[in-house]
Structure 1
Amino acid sequence: MSLWRRALFASSKAALRVLAAPVRRSEARALENPAQAQEALRQELTRAAARTERGRSLGLDGAEDLAAFRAKVPLVAYEALEPWIERQRQSDQPLIAPDRVKFFETTSGSNGHKKLVPYTAALQRSMTRMFLLWASDVLERGPTLETGLAYFSVSPRFQVPEATAGTPIGVEDDRDYLEGPTRALLEKLLVMVPGLPGLTTPGAFHDALLRRLLEEPRLEVISIWSPTFLLVVLEHAERDLERYAAGLEPDRAQALRERRWDQVWPALKLISCWADGGSVLPARQLAERFPGVLLQPKGLLATEAPLTYPRIGLDGGVPLLDEVFFEFLTGAGDVRTLAELQPGEEAEVVISQRSGLLRYRLGDRVAVTGLVGKTPALRFLGRSQAVSDLVGEKLNEAVVAEALAALSLTSSVLIPDIARRRYVLVTPGAADANAFDRRLQAAFHYQRARQLGQLEAPAHVRHAGLPQLLQRLFSQRGMKLGDLKDRALLWRPDEASAALEALERP
């Protein structure tokens, strides 16, 4: 290992700690008094919103208390804000975003139609602060890093980027979410894929990424979104092991041939990826391929805003109290603040953030796993709207994910077959469809629909290339490979139809 790499990492660590210090001090105060921190942020967001055309249309003057804020600002889904965002695309004026929009980012998209989120400098700063809190915690509590050499999720779109009125739509990789000093610091440590814009197919990208990663035996950190993203890259290597082993030093070449991935990258110490909700099983599968490597679940990070970040050793994520104002819809129908939640409770997340999305229903459900200081820690459970309803069964993705996990059906998905009033269980390997059906009948409405004959028993299709098939399906819809969510249930009718058609093709 060269001395310059050690020296570079040492200087980068020192600089990162300097950048993170004020953010960590502010966070420490907030975690001890979450109600006060959240109310201060809500007031700040309300004053900012009062400067926008949408804020004025709601009657905001910036002086509202919480009750008045809730009375004037309705709970909304994206569809209610879409006309404002479409107008904002054509204007530099503060219509919904209180400050100049630097770029628009699409939502991950595999949960629905494409949506655009305005990114201002303030929202970019929220993302930067989340990164600084996570990175400084890894350096303080995580495995000892020697070079800091890291791969962060970078994947091509396979489409020409859009732009409206000079405002870009979409970013190429995670670095674009960060402010200048933090981005410059991170770039010194990153493994980059050359010629990324010219990679026009998933296969070409996987090949280029794999070759680049294999060039770095000292790789220490991998940060991706979906664990399936990396699993597919490894499976790409397995289809031509000898070709990828060529040129490697003998020990690593033999490790590659034997699929001992932890020895292919012997310095790897940390993999950061989704590991909750529909990602539980693929994350477990990834951890099995890298024994001895810490697999850290990501916090709750949406395109719309960073909500939580993970801490080493903590069950759940730490809410970003100074960046996002949280509200929660409980099963009883009431609305709570973060400080009002209790350990063990589950609720749907509503956020107000710095680029103009107020009381926005994110569509995610979380559970309170405990306390950090006096602040509830949150774990992602699944999409609150991820429900399939062919005949009134109201089958939720969380129920499907639990059934798959109970039967150890990794990298599998359930697809509603509307025409035949049934579900199709698709797995890479063997599966007991009857046992799976019995697991699903733990859900009352599904059980009743089966008992009444309204739903046929699930069919089973074995498809060895299922992860790749789903990646192709969603990438054809313009989604970035690294952003595709691990799915237990394809609950949208258009997604289900497209997937069933793809399965029928040879």
Structure 2
Amino acid sequence: MTILNLSNNKIIDGAPCILESLSSNSVLTSINLSGNYIKNEGIKCLSEYLKPNSTLTSLDLSANNININGAQHILDCILSNSFITSIELKNTSIEKDIGVLLFFQYMIKHSRHNTENKKGPISEQLKLSYNRLSHQGLRFITNYLKSDSRITSVELGANQFTNEGALYISECLALNSTITSIYLDNNKFGKEGAQLIFESLKSNSTITEIDFRKNNIGNELAEFVSECLKVNSSITSIDLGDNKMDQQGAQIIAECLKTNSKITKMTLLGNNFRDEGLKFLSESLKSNSTLTSISLNLNLIGPEGAHFLAESLKLNSTLTSIHLDSNNIENKGAQYIFTSLQSNSKIHTVHFQSNDVNQEGAKFIAESLKSNSTITTINLDRNKFGDKGVGFIFEALKENTTLTKISLKSNNIGDGGAKYISEYLKEKSTITSITLDCNDITEDGGKYILEGLKSNSTITCITLSDNEMGYNKVRQLIAECVKSNIEKMDKNPHND
């Protein structure tokens, strides 16, 4: 007998006796104990039975009186037997706590992997975001993580945690010494909860990355983070986006960046810094020598703020990636930013979409790209370049030898712009990817691009979705040209 079905037998307190009688069984692979009113104590007995067992792979505990307090006993079952591949917990109070169920699945997966490979657990992300994890469930999991030495990344975003949840997380972070990345975005911690978490990080020396976006804390968050980073020496990447910070918060962060020598990536998108906040941040960037990536998307930055930032880019020598999407920078601000990039020799990635820049602003971008020798990727989506603006840019790119990816989605580009792009493609180019989705290119414009591609050997990606041509013979031929380039590169990967 390899399968034992004892479901719906009202075993209740008889479970320990039955399990004790099975302790020496070496053939059972599946036990169904569903619908037996078994309580937490019965599950505790089950975990003891499973310790010496090496044949059981499936266990059904559905419709029993198991609550979150019995979760530890279920975890003991998993940890004591690395052969189990499935545990059913339907119609128990634990079933409602999806995050706890996913945690069990994670532990089962790793226990099984260990047995099959005869080696220790392979660490990966424990993904529990968007899973309605209760505070009780969170406490159970964080209690386990306090002493766990394998899991290195934990995702707990969008679980509606309040200050109570922050307390459990902070207690865990104060003791855990293996987690390096933690994602706490989209919760409801409140100021007290945020303070608890960043206070615990003062003594944590392993966390290198923390995501704390969309918690709506306000300027107080900048204070908590600043105080934490004065002491913490391990955090290198931090996301504080969408937290309702204004100029005051920007000033506090700026002061922190002047002295911090560890942070390399900072995300500040979706706050309310405006030009005044950019003045503070830009001043700090002049002296900061470790930050390599900063995101300032959606911060109501205008031309004046762009001017402050441009001045700092002339002096900063470490930033390699800058994100300025969805601000109000306009033509004048574009002039400031891209003029400064002419002399900047470090930045290789620029995101500048949705900044209300038209063909006049495109001139400044073109002039910058003509002489810049470090930018490899640029995103200029959702501006208003039109055909003339695109003409300026691709004429300038004939002299550029470093740019490999350019995105121009939603820029009012028509057939005239396609003709400029075609002329560029006919010459030897370094660009491998061009995004032209959501423009006004018709079949005639597609023909221009096709002509350019016939003599081009570097383009491996060109997208033209949502234009005015549909998917016709021209689109098909363009795709074939790109495919041919890819095949040639695959055959001659080192061919310049």
Check your understanding: For structures 1, 2, which has the highest computed value of distance in nm of label points 7 Å out along Cα→Cβ at positions 83 and 443?
Key -> 2
Revision key, fill the gap. The value 5.8 for distance in nm of label points 7 Å out along Cα→Cβ at positions 203 and 339, derived from one of 1, 2, belongs to structure 1
Revision key, fill the gap. Distance in nm of label points 7 Å out along Cα→Cβ at positions 419 and 451, calculated, reads 0.9; among 1, 2 the input was structure 2
Study note, to complete from the structure: The value 15 for relative contact order in percent (Cα under 8 Å, 6 or more apart), derived from one of 1, 2, belongs to structure 1
**Study point:** Which of 1, 2 leads on Rg/Rh (Cα atoms, Kirkwood Rh), largest value
**Key:** 2
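Here, each number is a calculation from the coordinates, and none is a lab measurement. Computed from a predicted model, the values in this text were never measured in an experiment. Cβ atoms are built from the backbone, for glycine too; each structure is taken alone.
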